[in-house]
Structure 1
Amino acid sequence: MNPPETNDPLDAWLRAQNPYVDDAGFTARVVSALPRRRARFPWRAVLLLGAALVGSILAAFCLPWSSLPPLSAAAMFSLDAHVLWPWLLVMLVVVSLSWAAAVAIQSED
């Protein structure tokens, strides 16, 4: 395989060309015909964070924390449903609330 030429006159000519192509106002007409961006609901993030906060408070006070079985490596590897099922539900609540908070904080451009 041949190495590329460093002084290719055609490549230099193409790079020096003006990249704008006159379209007789087509681009301006298309952009002006596009619908305007809708204004975002400014309280969206506040509502999502509030819902995540309320859900966290409810989870902290309403989940039966004292009746959760002890979680150990032996119980996890035995795949005992009596141990894993309550912990999976707790993890589902935690992940859901974290996801709601992350969506609320995420910026939309």
Structure 2
Amino acid sequence: MTYPSRGEVWLVDLGMAAKVRPCLVISARIGDADRALITLIPHTTVVRGTSFEAVVKTNFLKIGVFDAQGVITVPVKCAIRILGSLKHDQIRVVEHAICQWLELPCA
């Protein structure tokens, strides 16, 4: 089975309250002995202008942001289909927002 990989943006079913939305996979590659879980940062078109939002422009997403405050871990089976992949510099923008939200010492 092919699992979603870090840096890919997938359409994911986040449940009734959060609905189906694009999400960036930020977790490490899943090994055979690991739980089939992925950690995600959801993309939203509702921009609030906080320092925890990462603006990343792509040709496969509507204008919006990745919201680091919405970090979530779900079973792989919630991933519906891949939408595209972010480039390394785009992933760094999202990682910076995550570091700010979690107060991690990221460079």
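Before moving on, here are some points about what is shown:
- Given 20.8 for Kirkwood radius over Cα pairs in Å, calculated: source structure among 1, 2: 1
- Which of 1, 2 yields 4.4 [distance in nm of label points 7 Å out along Cα→Cβ at positions 38 and 86, calculated]: 1
- Among 1, 2, structure where helix-only ellipticity at 222 nm (-39500 (n - 2.57) for each DSSP H run of 4 or more, over all residues; to 500) as derived comes to -19500: 1
- Comparison of 1, 2 - label where FRET efficiency 1/(1 + (r/R0)^6) of positions 30 and 54 (r between Cβ atoms, R0 = 35 Å, to 0.05) is highest: 2
- When Rg/Rh (Cα atoms, Kirkwood Rh), for residues 22-77 alone is computed for each of 1, 2, the largest belongs to: 1
- Given 34 for relative contact order in percent (Cα under 8 Å, 6 or more apart), calculated: source structure among 1, 2: 1
- Looking across 1, 2, the calculation of Kirkwood radius over Cα pairs in Å, for residues 46-93 alone that yields 12.2 traces back to 1.
Every number in this text was worked out from the coordinates using simple rules, so none of it is lab data. Everything numeric in this text was worked out from a predicted model, so none of it was measured. Cβ atoms are built from the backbone, for glycine too; each structure is taken alone.
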